[in-house]
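The data blocks that follow each hold one structure.
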Structure P
């Protein structure tokens, strides 16, 4: 089984790419284009996940979800966040009903 360490390794690589020459690294180029470019890529990958799900091929779906996760990690890197931040939030939600979690967020925002 692959563990969360792979996420941390990818996050370290993404962080290093922030300061790389945009001509030498896809991630560096994307980050240097700014938040809108990163957001556009995340949205594109999310749409591809939806299409892969409808396609019915499990391998296609897994590959597209991997792309979405990767580009979501690029977005986290853009904002100075890491997988740990998301994992802590998921751990916080563990065992909490989705309905209760949604109601709590609505109460905080309202």
Structure Q
């Protein structure tokens, strides 16, 4: 592969490694992959958490243009990354998922018991 950046071959989000470079659509590096966010049960890519100079930022899946062995390219310019939200902790996400499951079970039980 020739060109300005040699990112290697495209890979699945499941193969994306911590520490992989992340750059904006303008080519400027914004940070490194901290972790991949996914919904394991439904096999859905939610986005990535990027470690930037300003701290961790959550990049939603639609803002991820290309995932390769050595770099991730975003659909947004590097300057826009600082405005992205700070990611929620995994513990907070698991607690929210547990609440949703409990509510769904309770609603199903209520419907069944009517």
Legend entry - With mean count of other Cβ atoms within 10 Å over residues 11-18 derived as 15.6, matching label from P, Q: P
Legend entry - Answer label among P, Q for the case where distance in nm of label points 7 Å out along Cα→Cβ at positions 43 and 83, calculated from the coordinates, equals 3.6: Q
Legend entry - Read-out helix-only ellipticity at 222 nm (-39500 (n - 2.57) for each DSSP H run of 4 or more, over all residues; to 500), computed value -25500, structure in P, Q: P
Legend entry - Answer label among P, Q for the case where distance in nm of label points 7 Å out along Cα→Cβ at positions 19 and 59, calculated from the coordinates, equals 4.1: P
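No value in this document is a laboratory result; all are computed from the given coordinates. Please read all numbers here as calculations on a predicted model, not as lab measurements. Cβ atoms are built from the backbone, for glycine too; each structure is taken alone.
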